[in-house]
Structure P
Amino acid sequence: MLRTMSTATNTLNQLQQQLDIIGNNLANSATHGYKSSNAKFHELLYQQFNNDKADTAPRQSPLGIRYGSGAVLGQAQMNWKVGSLQTTDRQLDFALTEPKQYFTILMPSDGGEQTVYTRQGNFYISPVANGQGMLVNSEGYPVANSEGLPITFADDVTNFTVDAGGMLALTHANGTVERVELGITVAQRPNLLQRLSGTNFGLPANLADLGVTQQEVMTDLRGATRNQVSLEGGMLEASNVNYEKEMTDLITVQRSYQFNARSVTMADQMLGLINGIR
């Protein structure tokens with residue numbers, strides 16, 4: 001097989017993965033709290049072919065030639081920039097205005113419960129036993145308080161308000177006010193997080209192999225650190241996808257894909273000519 005064909009084929013596979021990333025970004029451009037991903041490419045190893053030692057002709061160009069093997073997609077990096085805030089005036093819509101801060105969600109998993117993190121702050125009330133209500137996200141998973149426990153309350157709550165520090169005030173029908181601290185976590189090493197869905201992130205299972213602890217990756221904001229929380233009520237954070245940039249990248253990738261596909265076609269034609277020589 002010609003080297004041109006193998007190089008182009010290697011690159012085509014990686015370009016397809018970049019197309020998938022761009023498509024996922026565009027599909028979530030209207031998803032609240034979504035963080036876009038950016039693909040980075042690296043060159044594969046080169047092979048050096050030097051000129052014949054008997055060739056002593058003076059040259060201004062480098063001696064020999066270097067053959068590349070194509071490109072490989074590096075780690076897709078997350079864009080942690082805060083998206084624009086959209087006013088909803090809904091009491092249970094919350095928006096975090098500082099980057100790398102997350103709401104804590106308790107998601108059921110095999111044999112127990114898994115803590116996941118999200119910036120999607122549209123919450124709802126789900127009825128539970130004994131006339132209680134529970135604060136849940138749009139998928140029905142419990143929202144945790146600062147102690148990591150589900151937020152439950154009597155179902156006679158008539159009003160919800162939240163301050164900039166993430167303190168949720170629940171006004172009951174008899175006028176009493178109950179206060180609960182929303183569970184807010186800050187990502188110290190956000191690149192170690194794994195995307196579980198469009199807006200949900202979780203910790204990798206091999207933290208010990210990476211030489212870090214859970215607290216070194218995600219730090220719960222409790223006690224004196226609560227003053228770091230920055231939250232707005234009645235608002236939602238929009239996706240930070242830059243639609244114009246994604247469309248430009250899409251066109252660029254399509255052109256690169258066509259170029260490499262054409263290279264495969266030309267290499268196949270050259271092989272046909274070689275095989276046809278008598």
Structure Q
Amino acid sequence: EIPSQMHGCGHDGHTAMLQGAAKHLAGKRNFKGSVALIFQPAEEGGRGAQRMLQEGIMDRFGISHVFGMHNAPGMEVGTFGICDGPILASLDEFDLVVKGNGGHAAKPNETIDPVVIAGHIIGGLQTMVSRNTNPLDSLVVSITKLSAAEAYNIIPDHVTMGGTVRTFLPGLRDFAERQMLAIAQGIAGGFGGNVQLKYRRLEPVTFNHSEGTNLAIKAASSLVGPASVNDKMRPRMGSEDFAYMLESRPGALIYVGNGSTAALHNPAYDFNDEALSYGIGYWVNLVETVIAA
């Protein structure tokens with residue numbers, strides 16, 4: 001049996017961490033001023049952060065700095081990771097329809113086979129990374145959806161495919177959209193077919209501000225010690241709509257170790273409850289550190 005898809009990310013754990021910090025901060029009141037705790041819905045593709053910004057969350061609660069946290073499988077529990085500048089890539093989604101002329105699988109010569117065209121396009125799109133961009137820049141093009149005929153003996157009229165484009169450079173988003181269409185049209189045209197492309201800009205680059213990064217490092221280091229905080233963590237090609245909040249206000253996103261669990265979005269992923277105390281401690285330290293600064 002094929003396991004069902006799931007957005008396994010540990011958001012239940014993230015919520016519990018922030019609730020635990022809220023309980024401690026409300027009880028101790030060991031800070032001056034006010035703190036807004038943001039329980040954001042519709043993370044990633046749902047663009048919940050963007051919706052909250054549109055509804056005025058920053059001005060409504062007088063937020064001057066904003067911070068986020070995400071758990072990280074593969075990082076030891078009790079450790080943190082962060083870097084200054086880009087920490088997560090931008091995210092674009094696309095749908096590509098390859099149109100041909102269907103028919104009987106026994107007579108491919110009487111068809112324009114969109115499945116064959118799609119296969120060439122899948123390989124061709126990877127040249128955007130290997131031959132059209134600087135090797136020192138980061139660009140990831142992933143085909144994650146593919147749909148054709150469901151019968152064994154039919155060559156379909158069209159094939160649909162979809163996927164994502166991720167980069168740290170805004171200019172590469174423009175390049176990817178243009179080049180993707182050019183490559184697909186060129187390949188399809190050579191076989192007598194054609195294509196339609198729908199390209200959607202979703203999350204921008206998640207960019208950690210220097211001041212916010214330093215405050216986050218200080219808060220984490222005071223909790224677990226500097227040796228357990230990797231402040232030069234390599235940026236990741238995943239994406240996060242918290243990026244919209246960091247475009248609106250200075251701050252930083254930090255990772256907290258989740259141990260040797262399955263990767264994020266893997267059906268076997270499981271949030272490690274042992275990480276809860278470290279997440280709570282980080283938020284408490286951060287509030288007291290920021291307010292005291």
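Can you spot which of P, Q the value -11000 was calculated from, given it is helix-only ellipticity at 222 nm (-39500 (n - 2.57) for each DSSP H run of 4 or more, over all residues; to 500)? Label of the source structure: Q. If FRET efficiency 1/(1 + (r/R0)^6) of positions 125 and 189 (r between Cβ atoms, R0 = 25 Å, to 0.05) comes out at 0.15 when worked out from the coordinates, which of P, Q was used? Traced to structure P. Suppose Cα Rg over 2.2 N^0.38 Å works out to 1.43; of P, Q, which structure was it derived from? Answer by label: P.
If relative contact order in percent (Cα under 8 Å, 6 or more apart) is calculated from each of P, Q, which structure is the one that comes out at 35? The read-out was computed on structure Q.
No lab work stands behind these numbers, since they all come straight from the coordinates. Because the structure is predicted, anything quoted here is derived from the model rather than measured. Cβ atoms are built from the backbone, for glycine too; each structure is taken alone.
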